[in-house]
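Structures given as structure tokens follow.
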Structure 1
Amino acid sequence: MNMRNTKFILFTLIGLTLTFAGGIAMYSTMTELVVTDYLIYSAIGLIAFFSIVVAFRNLKAEKKGLIVEDELSRKIKEKAAANSFTASIYLWTMILLFTIDSNIRNETLLGIGIVGMGLIFIGFWFYHNNK
């Protein structure tokens, strides 16, 4: 990956994050947000913040002339992805088991599951990166 691609990814992430924040602000004026909405939005914000920090770190490393994607970092991502896939299957099973007869909207359950998958990957990435 060269510096041009990293800058493009960084600006895209920042633009999408700002667009998402604007969407939340407009949506909150139309309807009252509940606790689950705040939890989902804050988890999405955490994932976006993590992605922007990683993109800044990669850009900084590229400016110094360092290799951003080496074999160890690739293996860490692969191991974290494998573990998070297995944990995500358990997450979706628990969501289905405990909400089968609830009155929670399908969109909320889907959002919880997708955001949960992202947070699980970040958790496993931190674990394998610091191990």
Structure 2
Amino acid sequence: MKSYLNFVYALIAQLAIVWLVPALTKGMEDKIILSAVLIIFCAIFILGARKISHSLKVSQSQFNAKYFGSMGLRIVVALFSIAIYLKISTIVNKAGAIFLLISYFVYMGFEIKIILHKLRLDSEKSQNTDDARK
């Protein structure tokens, strides 16, 4: 549950940046659209993190398939959301689009933190197997 709160804290910080940094947006409509896309990003990553948390107990091959499959879907949805933002926005806001890309990678960092335990365990197992072969 604590890892999900990190996503919410990141969302609150990003929304604060959108609403408090005037150079990032081009007006009230732009702030609202950016905020909506950020909320969509947070929801997508929370759902993805829940799915990943449930798949931590499966074999490495199943985990890889689930993780990389869901990561691919999330990046497509994120890029699609950014494209919609650029299409809906009446004024082209390159800074806003770059901010959304940075936001995506912030959420990806939290997600990697969730799976890091699984990756370390599997790395230790393979190293122990390699040591036993020597």
Structure 3
Amino acid sequence: MRIVSGLFFLIIVCLLPLIFGMESILLIELPGGLHLGTFLAAVVIVSASAIPVIQSKSGSLLHRIAFVLLLASILWLPLGIYLSGNVALSFVQDASDSHFFWRFTAGFSLSILVILIWTVVKFIRQRRAVKMEG
């Protein structure tokens, strides 16, 4: 439970500058040219997709779906770098690559959100069942 709490805290801390559009922070270039905002987005995606993997029972449908999403979230940043041709994810070569990547990101993020909600609902139901028994 401590790991999940830590991941939720990490998600919140990383989302704050992204949600509030703190450009001075988001545009800081990390070594190698990666922007801090892109790094924070990658951390949020990986952390959010890791929670259902940790919370679900091994072998369950939720666990299998969550594991696939976790693997895909780990590959999200390398895919963006590959499609854009640079670590800043500035799509200057082909607009269709940009459209594909950002649509993929939106759908992918929505999928992670749905699985995360599924995990939270399942956790709440399990807690209620334990309280009803005890």
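Quick one: distance in nm of label points 7 Å out along Cα→Cβ at positions 20 and 60 came out at 2.2 when computed from one of 1, 2, 3, so which one is it?
Details: 1: 2.2; 2: 4.4; 3: 3.6.
Attributed to the structure labelled 1.
Identify which of structures 1, 2, 3 gives the largest calculated value of mean count of other Cβ atoms within 10 Å over residues 28-35. Walk me through the numbers before you get to the answer.
Values: 1: 8.6; 2: 16.9; 3: 11.8.
Once mean count of other Cβ atoms within 10 Å over residues 28-35 is tallied for 1, 2, 3, the winner is 2.
Here, each number is a calculation from the coordinates, and none is a lab measurement. The structure presented is a predicted model; accordingly, all values stated were derived computationally and were not measured. Cβ atoms are built from the backbone, for glycine too; each structure is taken alone.
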